[in-house]
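Below, each structure is written out as structure tokens.
All of the numbers you see were taken from the coordinates with simple rules; none came from a lab. Everything numeric in this text was worked out from a predicted model, so none of it was measured. Cβ atoms are built from the backbone, for glycine too; each structure is taken alone.
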Structure I
């Protein structure tokens, strides 16, 4: 396999892959290219600071008291100006909906726990936990079974 990367600030961006047959690798490359929206961060606001949050350091984005909040890898909360539905279109494909008001970074989910009420909670690496709706859990399960 050969790999070639040409960086030219004046050229239009173009990605060409020549393969003999499709594989898991080509599917991952296609998913990565299709999910990249040209940006890989958003701005978050706390009481004392304004910070650029890269998508990799966001555990989840949720709605708390009608405000859109991003939870980072250490569990700190940042207010985000964008609406959740707009963020769903902006975020890469590894952000999955786990309930009506939360988008989760599937790379940062540590485990799923059964709750006493019979539901399922997603537990993130920073310790944050949020419930997973039944509809979303069945979609997540199908997604993982398909891999």
Structure II
């Protein structure tokens, strides 16, 4: 695993790994820094930690990670990860409690693809479908009145 980080991380990797519970989401991205504006502005996420190798993000108690492609250089998926394959097909990354209208507005301002504008759905949620820089589909949603 190639690392571009210089200096010490925010906490030792084994300590962070042992702290994780429940369902974990780890998204593989081309580069960390260019991926962060989507997570900050569109998803309104807090960047808990970020370096050229990894970023940890959080919103309303949900935490997820981004890992740069180069950290997977010895992984069996490396050639697939670095290809132009569309990511996340068949997976919706739902962020409950994020206003879809605000997320859509931020996404448009930053030039991200909107698959579906914020819409009230019959299942009681207002949601938007937005594609991030690496091809993952995010669905911010809030309950309808």
Origin of the value 11.9, where mean count of other Cβ atoms within 10 Å over residues 44-51 was derived from one of I, II:
I
A value of 9.4 was computed for mean projected area of the Cα convex hull in nm²; which of I, II is the source structure?
II
Compare relative contact order in percent (Cα under 8 Å, 6 or more apart) across structures I, II and report the one with the greatest value.
II
